[in-house]
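Just so you know, all these numbers are worked out from the coordinates, no wet-lab data involved. Worth saying up front: this structure is predicted, and the values here are computed from it rather than measured.
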Structure P
Amino acid sequence: MQKRLRFPKSRRLTLDSEFQRVRIEGSSVRGGTLTLGVLKNAELEVPVRAGFITSRRVGRAVVRNRIRRRLREIFRKHQHEISSGVWIVTIASARAARETSRALEDEWLRLARCASILAP
């Protein structure tokens, strides 16, 4: 049976308090173009949730939105490989605007492995 690859609003971090909780209580892994903030929750039944940050340093609105779409797509494709009960915040640096989608995906997967959030 194929798992659904949707990314509904219930799987997104949307509130500022949620982003702050990941920043304060979680840990982060820094890469060349991305930074991954990870908060592992004790409740295992909580679904994986993700949020994305692209500051104005990344570029104009069109560029920032393109980066966010790429990052959402990466998460959508790999959401079933992530351990349950994890909140993830992906922060794009200014260098992310010059990278290809494949390079961003490789970087994201490398950081996820470093953060040990991928299910065995």
Structure Q
Amino acid sequence: MKLKVTIGRKEFTSTLNDSDAAKELVKLFPMTVNMSEHNGNEKYYNLPKNMPGKAANPGSVQAGDLMIWSSSTLVLFYAGSRTSYSYIRLGEIDNPCGLQEAVGGGSVEVAFELAKQTE
């Protein structure tokens, strides 16, 4: 599944995995949320319900990773780092170039919607 992720005036495309968590997430779309800053490398938003799936520790995260932490927290990483936390992987921003600049240093409004399919 392809998503359009809009942060300010910047649009990104994202590819979601074919997983139960991703399928549940898109049922909430379109959605615009205020994502909070955390750890200097991620933005997060607490979803209204738990997402299905088994969390695993990826060892490291990359800019553009889109994951679920603690079953109901949507996380968008804008910088890579090592991690000791476990996540349910949803997918990633296809080209995260400019993502860190787009999200800025504090909370940020992010819109998620399914991308229009081109023929």
Structure R
Amino acid sequence: MGVEIRAVEKYIPMSPHKVRRVLGLVRERTVDEALALLRFSPQAAAKPVTKAIESAAANADDVHGLSRSDLYIFRITADTAPTLKRFRAGARGRVKPILKRGSHITVVLSELEEG
């Protein structure tokens, strides 16, 4: 295996569970194929995932001089970011918690192997 190129999108205001549904579509695909799938995906999480993949591809071009067509998604994960805790008034003077979850998206690209 050659070099690994990373990019991380942090503090996405969306739950990791919703983001992981989209990550399953693009895992182990080439960068061009993954971006084409995400362009027509109706999920809201497709936009930050696209941004993370494009950032990793740009890193590969700038730092290592690799072409976007020679790369594939080696590993992509959505981890939990800090949760914003808010409260709403409930019945009989009680408090109902609202958890606004966030996520971090990590993309690792690698070169396609010849043969």
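Numerical summary
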read-out: For helix-only ellipticity at 222 nm (-39500 (n - 2.57) for each DSSP H run of 4 or more, over all residues; to 500) computed as -9000, the structure of P, Q, R it came from; value: R
read-out: For 19, 18, 13 (semi-axes √(5λ) of the Cα gyration tensor in Å, calculated) the corresponding structure among P, Q, R; value: Q
